[in-house]
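Laboratory data are not the source of any read-out in this text; all were calculated from the coordinates shown. Please read these numbers as outputs of a predicted model, since none were measured by experiment. Cβ atoms are built from the backbone, for glycine too; each structure is taken alone.
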Structure 1
Amino acid sequence: MTVDTIVTQGALAQNCYIISAEDLCIIIDPGAEPFNITSRIAGKKVMAILLTHRHSDHIGALPFLQKETLAPVYEMSNLKEQNYSIGPFHFQVIFTKGHTEDSLTYYFEKEKMMFTGDFLFHGDVGRCDLEGGSWWKMQESIHKIKCYPDDIKVYPGHEEATTLGEEKKHNPYFKD
């Protein structure tokens, strides 16, 4: 499985991810630049579009991609905290509320990858002062995510990737 990162140049530089297994793929958080995204998935069948939350910088290209790919959209409203399989893609959904009420993380255990949206960044966590945000729920989510292995690569909604171990050691919000 490969991960292709597209830093979309919408209102905020946001990370859209394309996870591929041969000629199949999943798109995570199609924030903007739908033609850039479609050029990267040319020749592949889109099995699903996964949303970490519904802020506009994470879903700007969604209407276009839904129409073009006819792929189902997975988000908080139609998911439970459990394991899912979509073709060759196997992942766990973890509710990581705090930044928003609908924030969630996708954990691909076999590949040791976690897509956190705006819940967790390198050295930081998402803002909790926007509508639907809650610092108390963010703290619950941080506590929940600390239980996962250190060697997981974390792919955030903005900026560079990190590892969960790095965040446990150096992220000030992960200190007890």
Structure 2
Amino acid sequence: MSDASLLIGLPPIAAPDARVLILGSFPSVASLAAGQYYAHKQNAFWPIMGALFGAGRELDYSDRRLKLQTSGVAIWDVLCRCKRTGSLDADIDRSSERPNNFGGFFDSHPDLRVIAFNGRKAAECFSRHVNALLPSLCVAHTLPSTSPANASWPFERKLEVWRMTIGEC
């Protein structure tokens, strides 16, 4: 992995009154290239957001962002920087992981009540780097990854778990 260059993530999508924060581990190659969260066409994230909040792929990216913000949903990643070859979470060089500034984020978003990890890797990175900063009023949930690499979960099953966890927040 020494030949992988340091990658820099995306800024958060968040209104000041966000109640739910969805955290991935780090953006995919497609997301970094597009400058958009969950840009890979086979990722189930936007179809799930469409079903839950009306923020599906049929909308322009800026409209999807706005729909989520007005629904009290924020998106970010646990890591702001890392080295990784390709897009798989398993390829992130653990020694290069640098978390985002969650202390500042939590201070500026006092209405947060739910942290939803988009997959196990995001939850593990958060636990390793950020867990001590988790506000006492927040509940954290690890949800099935929306990544196409998580093919063992059919879309309908992913949607149901996401709906039960954040659909009414």
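Below are the figures for this structure:
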read-out	value
Which entry (1, 2) yields the derived value 1.6 for distance in nm of label points 7 Å out along Cα→Cβ at positions 73 and 105	2
Of the structures 1, 2, the one that 19.8 was derived from, the read-out being mean count of other Cβ atoms within 10 Å over residues 57-64	1
At a computed 16 (relative contact order in percent (Cα under 8 Å, 6 or more apart)), which of 1, 2	1
Read-out semi-axes √(5λ) of the Cα gyration tensor in Å, computed value 22, 20, 15, structure in 1, 2	2
Answer label among 1, 2 for the case where helix-only ellipticity at 222 nm (-39500 (n - 2.57) for each DSSP H run of 4 or more, over all residues; to 500), calculated from the coordinates, equals -5500	1
